[in-house]
Structure I
Amino acid sequence: MLAFYAFALGAVVGSFLNVVIHRWPREESIVFPGSHCPRCNAPIRWYDNLPIASWLILRGRCRSCREPIAARYPLVELANALFYLAIYLRTGPTIGFIPVAAIVSMTLVLIWIDLDVQYLPNVVTYPGIVVGLTIGVLSLGEHYPDLTLSTSWIDSAAGAIAGAGVLLVIHLAYKLVRRGEGMGLGDVKMLAMIGGVVGWEPLFGILMLASIAGAVSGILLAIFTRATMRDALPFGVFLGLALLVVMFFGEPLAAWYMRML
């Protein structure tokens, strides 16, 4: 029953994440007005605002104007719900569930906002750094071996500093050599957050996964669209996905990598 509650809580929080993802880049309040259709502005009744279920019942359309509702809404709700369930199965009903669930939700918000507008808001990354350091202070990596998390406040602080430092050096070097912005400072802050969450050791693996995914995506875009290799890619998307992969599958991935060597 508690596992079901974790899933349901994740779906409800996922519904709120959709509000943040849609409104924050537009500089709109995430509180007022209440939920409404972005096309016809009709208020969304509570029975049409049930996470996941309402989108399916309405077949992905607004009840008032019948315009399509983006599939992102149920996807974010379902993803957050499944992650909360996965976290609960590893942490149980302990205090550690809260910061891990928070960092997963923050990561989903960063992924979608960066994908939409190529922007990583400080209002998410700064609290994310604090949550990451909290994970280290609580030594959650020691308590939950099935999750890749920092094991001490020293590990967490070192990870945050190393994460920010590596990308900041790359950012400054690119700016000096190419006279342009190769990477935004939002990525620097996001990797500081990631370093705080997992500690310094997994950072290389996360950066490698993100870089490979970004490179493959860039090549595919160049092949199938008019994009060129000079076009900017939302690197925060790949950093976020890499964090989630390493957080939940870090040990099996590390074991597979060592066997391949």
Structure II
Amino acid sequence: MLQETFDKIVHFRRSNRKFDPQVEVPDEVIRRSLQRAILSPNSSNMQLWEFHWIHSDEMLQRFVPLCLSQQAAATAKHLVVVVTRRDKWPERARWNLEKIDVATAGKPEAVRKKGRIYYGKLMPFMYISDPFGIFGLFRRTISIVAGIFRPFYRAAGNAQQRITVHKSCALAAQTFMLSVAAEGYHTCPMEGFDEVRVKRALRLSRAAEINMIIAIGKGTEAGIWGPRFRVPLEEVMVEH
């Protein structure tokens, strides 16, 4: 049963902080897992992400100090740096617009028009920004006024855009880690790293941000620091 398989994968996935140096992780495991990751849900299908796959010995060694010499980084066979690319919104909007035009070919013009408005007008309105925050203020004002009369999406500025894109990247990162677990290997998502130096090492633009760095390998018992504790479901689930 699918639910039983998924349950096993979820329980198998643990943040393992020390990998077996004798066990290699085939490149195809990473490739398949990244292919699954890009199928993840994301905001408006804008796919404002990049996945930097590090597997050369030289780059792996270079990244150990950039990840603050964490054992997970030092013993990893691969690293995947999940990167937000909010700056790519114009080309992603155009890409979606082209796909919509092809997918709706032969359909009523009203159907085609919806897609064109969404990616040709709404997405630019949601993502366009300026150094002074004028567009963000404009979006916020429209939201407040429209929200007086009916439920309305509360559009805002730079901070909201960042949160939206990071959420999408985190969804993809989780899919990737579950996929690696399904392949029989282990991961450790890391937030401890020098973002400035990581961006420099990957030659990223200033607009790009690091969502997380995922270390991959064959986990060891020493890499599990203890039993997995979780607050009881009853304390975090609110039924209405």
Structure III
Amino acid sequence: MSYQSFSRQLSSYLSGIYCPRILEIGVDQGQTMVPLIHNTTLACPEFMYEGIDIVVQDSLVQYLTNMTGVRLNGLEDNPNVNLINENSLSVLPKMIENNLKYDLILVDGDHNYYTVSKELEMIQSICYQTSLIVCDDYFGKWEKKDLYYSEYKHYSDVSLATKRENTQKCGVRVAIDDFVKNSNGRWDCYTFIEQDNSRSVDFCILYQSEFINIHCKPGEKYMYQTQFLLEVNENESHRFIASPLRSR
């Protein structure tokens, strides 16, 4: 599952930040990227989106070059969108070294304990205190089972794909729960239920409750109707220039 049904709420969060920075791990076909960038171009005069994938589809470049307000890295000056054809486990250390920070980080790459654990361990170093980390597959098929794209026929010849690691634990949810537990209270995990037939929403949101708090009121029928509100510690409100946020 991607987060396209929640992209409006995420864009609303970003709209309160001057020149927000977005990182997406696992771009795939652009199911999340396209609506998120579209909504962000409408909500934010300036922003920076970076997407990482072991295979960057040519079709994504076509989508992006036809979108008003999008300046793709390598094709236009002063780019606000950058597609990175690498493995996240190789890119994240470079981002840490360059002291990059992101307001919103979407994690939907390899669905296994090893990769997600390594990603989250590094991601926390490129977050602001008010950043959100949205992790897909917290619920569902891969919450306690491992998927490695290197073992899929479609990716068998992709050298960037991570090879299977023998770990004692398996699954995306297990990796996320361990990350939160080992953070000693620094990170919290927010989940909620979609009201449409009471189906669980696959993703969860990680945040630092010392600096920010999340309030969600699920939509009566669909995910896009969800009301999403953040409370921000006044001492950390310098990242924000406008509501939908309120101080606490």
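Values quoted throughout were computed directly from the atomic coordinates according to the rules given, and no laboratory measurement underlies them. Every value quoted in this text rests on a predicted model; they were computed, and no experiment measured them. Cβ atoms are built from the backbone, for glycine too; each structure is taken alone.
Given 13.1 as the derived value for mean projected area of the Cα convex hull in nm², for residues 16-167 alone, which of the supplied structures I, II, III does it correspond to? List each step's numbers first, then the result.
On the way: I: 10.2; II: 13.1; III: 9.6.
For mean projected area of the Cα convex hull in nm², for residues 16-167 alone, the value 13.1 is produced by structure II.
Which structure, out of I, II, III, was mean count of other Cβ atoms within 10 Å over residues 112-119 calculated from, if the result is 23.2? Each step should come with its number before you reach the end.
Values: I: 18.0; II: 15.1; III: 23.2.
Comparing all candidates, it corresponds to III.
State the single structure among I, II, III that was used to calculate helix-only ellipticity at 222 nm (-39500 (n - 2.57) for each DSSP H run of 4 or more, over all residues; to 500), giving -7000.
On the way: I: -22500; II: -14500; III: -7000.
Derived from the structure labelled III.
Can you spot which of I, II, III the value 17.9 was calculated from, given it is mean projected area of the Cα convex hull in nm²?
Values: I: 16.2; II: 17.9; III: 13.6.
The read-out was computed on structure II.
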